[in-house]
Structure 1
């Protein structure tokens, strides 16, 4: 980005505050130091710029759709695949923190697909991905 565009974005995000309205009462204004205004036109574009850091710096395969991130890898051994996925999650988590993003651990799921019938100790046999159910069965 050129200096003029960068300064415009910085100005757009600087000195923002928010209030909470509930039951006709308003809170005191509080400074907003992270994020973009909800419903803003620039918000999705700025998010894509931020999340591309993850896409460009995580080894393995990454699928990004809006604010959904899917990491996947392929290994010839199930145990090696599980270790690789855990390593990817650690790296991704660090990238999220560096970019002041939060990894929602309650929405983070892992699933192993295998051509062999070896049973693994999984807490789940399927995950939902962009409205589709993927089943390891």
Structure 2
């Protein structure tokens, strides 16, 4: 596999978990699977914006930072969850633990995003094969 790696320079993977908070909520409560789901602030406290949403919610045109009232207008059956940052931090910790099995050279960027230096990971396969794992 070494021939699949550049002779000079580094091989860096970018990992970004899409819909992370919504995905964590679904993993925590599988009954939410397949439903339009949004993680959002409290509309009554005028903090009602969409932090993230599931792909099912995105199919209705719901997007991050959209006011909750607008999202509910687009999708009246939208399931709205208040953010559970303790749950998200634990899922993030677990995600980075899994990534550390590939390399110790990890640069976290946010709760759901980071860079992995896999330059010396020949034994795991080509960079493309590692990215698909």
Structure 3
């Protein structure tokens, strides 16, 4: 039985999420009109990407979340080996002026159907990346390193 399991590992094919976000966090200074986030599809095939911003409550679906940011495009097709920019624009609101506010950028990578797998058992995963988005008011000085 152990030999069968060992040899079956050689016949398993794998796939990795192709869309990655450049950066580990986003800082949105109050004096900017918008912030751009770069996505890159490192896979050879196109992928559908859905993006949204939340306030930390992961139980709410994207259409129910109320945050003071507008994100465009919320859904985009990213061709293989190419990139896509997401634009984040602040809407008028009453965020505190004496401290940073924390939000999260979510990027869901939905892989395409493989026409060669018709009639076969296939397992596909939609990979979600989530990074922090800090809103920095004018009263807070940036950290210089």
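Kindly point out which one of 1, 2, 3 the value -8500 was derived from, the read-out being helix-only ellipticity at 222 nm (-39500 (n - 2.57) for each DSSP H run of 4 or more, over all residues; to 500).
The read-out was computed on structure 2.
Could you figure out which one of 1, 2, 3 the value 18.2 for Kirkwood radius over Cα pairs in Å was computed from?
Label of the originating structure: 1.
Each reported figure results from applying straightforward, stated rules to the coordinates on display, with no laboratory input. Keep in mind that this is a model prediction, so the values were computed, not measured.
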